[in-house]
Structure P
């Protein structure tokens with residue numbers, strides 16, 4: 001049975017110049033998955049699809065919604 005999980009992903013993205021400071025922010029996603037590890041992979045997949053130039057991602061599954 002699939003569940004809906006809440007996930008927060010910390011994202012670090014560089015503007016392009018080597019000396020530029022990175023942009024660091026957090027985004028919230030609701031993902032459907034069979035398990036917590038599946039939710040982790042789904043949230044990472046969503047974040048990398050939306051932010052393909054980001055260099056670092058940190059996924060946190062915070063709670064089960066449904």
Structure Q
């Protein structure tokens with residue numbers, strides 16, 4: 001998981017998932033087990049199904065504004 005896809009590309013990570021959540025909230029809001037479980041599930045599916053080893057995918061989740 002990365003919050004900085006540009007930096008991840010520069011350091012040549014083999015693959016990463018970008019999520020547009022604030023730092024420290026990579027898996028969502030505290031207490032949102034449903035969202036956290038879905039994000040982990042999506043992450044594991046990408047690991048299993050992604051054949052492109054030099055890729056950074058952006059997950060479709062968006063942080064709601066406070």
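Bear in mind that the values in this text are calculations on the coordinates, not laboratory data. In this text, all values refer to a predicted model and were calculated from it rather than measured experimentally. Cβ atoms are built from the backbone, for glycine too; each structure is taken alone.
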If you rank structures P, Q by distance in nm of label points 7 Å out along Cα→Cβ at positions 1 and 41, the highest one is P
Highest-scoring structure on percent of Cα pairs over 15 Å apart (candidates P, Q) is Q
Value 1.4, calculated as distance in nm of label points 7 Å out along Cα→Cβ at positions 33 and 49 from one of P, Q, is from structure P
Highest-scoring structure on relative contact order in percent (Cα under 8 Å, 6 or more apart) (candidates P, Q) is P
From the coordinates of one of P, Q, helix-only ellipticity at 222 nm (-39500 (n - 2.57) for each DSSP H run of 4 or more, over all residues; to 500) came out at -10500; that one is structure Q
